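Readers should treat all values here as calculations from the given coordinates under stated rules, not as data from a laboratory. Everything numeric in this text was worked out from a predicted model, so none of it was measured. Cβ atoms are built from the backbone, for glycine too; each structure is taken alone.
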Structure I
Amino acid sequence: MKAGTGARRHRGAAGSARIALTVNGEERDVVFAGSKSLLEVLREDLALTGTKHGCELGECGACAVLLDGRPVLSCLVLGVECDGASVTTVEGLAVGPELSALQAAFADAGAAQCGYCTPGILVTAQALLARNPHPTRAEIAEALSGNLCRCTGYLQIFEAVEAAAGPGARRRRGTGQAT
């Protein structure tokens, strides 16, 4: 079911909403204040705090998640629009206890300093690699252009995405998962 179909959405007392969605591969049913953004639902109602509050204006990318496989800024999406959707947060990138190849590449390259922007960059880069397993540096820069980082200067971030896309990225981590 696509996001926003409303097939299972119910309005409750005092403006509450109820939706069913898949978060990080797990079916979830959640009741929340109907005015909440997806960001707020994830952090406050589902206790998934990896997705960060940033500007809350759609300008920084800190709140990026994958909604039905596409990167979106969760501060700009109403929770009620996500009924029936599939959401992947940074917590959903790991493969069991192992980091994904992309996460491992970020760690190896020192691509995170303060780390606040990193979750949004990781999920956005994951979407890029899913649709283009071997992007050029220019394609990486374009895909991540909506994600702001004040610490790294982006070079390590681009290098980490390139490393995750490179030959043997899956074998280095032993996960067998595609990046």
Structure II
Amino acid sequence: MMAMTNAQEMFQHEVGDIYDAENRFLKGQQEMLNKASDPQLQGLIKQHIEQTQQQIRNLDQVFSLLGQQPKGVMCDSAQGLVTEAQKAMQEAASDPIRDVLIDTAAAKVEHYEIASYRSLITDAELMGQREIQTLLQQNLQQEEQTAQLLEQTAPQLVRKALATAGGAGATG
């Protein structure tokens, strides 16, 4: 691992980090789509897979504007979030429980990405990189929208899980 000696190197490192994260999350979303049973959740995941592919293309452009080849930097946080989601999906005893866990895991990912993009946008703005800032802003807006949709879907998924579990813990 090389030391980051200036703000430009730090920024490139952070772009590489979110690039790796987006690619890991794309694979994770494809796995979630295969395991999700709720049609609305499946639709959300499909839509976000397409957005993630566009976000990766936007990051390719960011690298190009920086005069770099797209290159991921191992993102331990993304790896951890994907592993946690995989374990949760395996441990779910029913489809409705799995759907709740998928929704929760996806929301966690969105919030990680939102924090990452907000930081990168601030850096790009301070470095005067307007084009890069615009590309990153597009990614951020999609992440915020997806997080909101996942959070709006959660209550209905939880209600479904409670209903199939014989109503354990459910109150009127």
Structure III
Amino acid sequence: MKQRGLPDYTVHAGPLIRRDDEYRDFLTEERKIIFDYLFNFVRTVDISYYSILVEKKHLDDEMDLVFRITKQLSAFLNENLKTLMSYDQIIVYYDYGQRELAKILVSVFNAVLTNVIIRKVAPANYKLFQAADMLCTLELLSIKAERKMLSNSELKFFSSARKLTKSYLNTLKKKRFGNS
């Protein structure tokens, strides 16, 4: 981004789309350029991802959230154990932004795999961490688009749910773990 004359700072996809925080003074076109630069990085880098979905409105309490995330993550790791064990190391990067989630990641990864290293990161230092933020944001937008619940700012940013799906979401499907 620096080479393109744009500020080189941590990209947060949600606030970028909604024009929140550090993006409040940016025009839609400027924010779209930043988004597309990061999206093109995500699209071209050799990565795959898996996301866990838990809808908070269906939960009884915080422990129910912990239980559901733990169960889904454990199931994913166990289902893909052979593939994951083929790597010399599995490195989990997290910024410890949500303490409970950090505890889940540390305990589940270490309980299922032996080749895990957990590293606390500053998002600004890792483009892959920013890519993961974008992937999570787009997964959420996929659900919102499917349910016809995109906000006005999201619709304005992407022009329409159809363009969001065609330009971004369909591309991401190829990046999901197990699809490559």
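The greatest value of mean count of other Cβ atoms within 10 Å over residues 103-110 among structures I, II, III is that of II.
Here helix-only ellipticity at 222 nm (-39500 (n - 2.57) for each DSSP H run of 4 or more, over all residues; to 500) was derived from just one of the structures I, II, III, and that gives -7500; the source is I.
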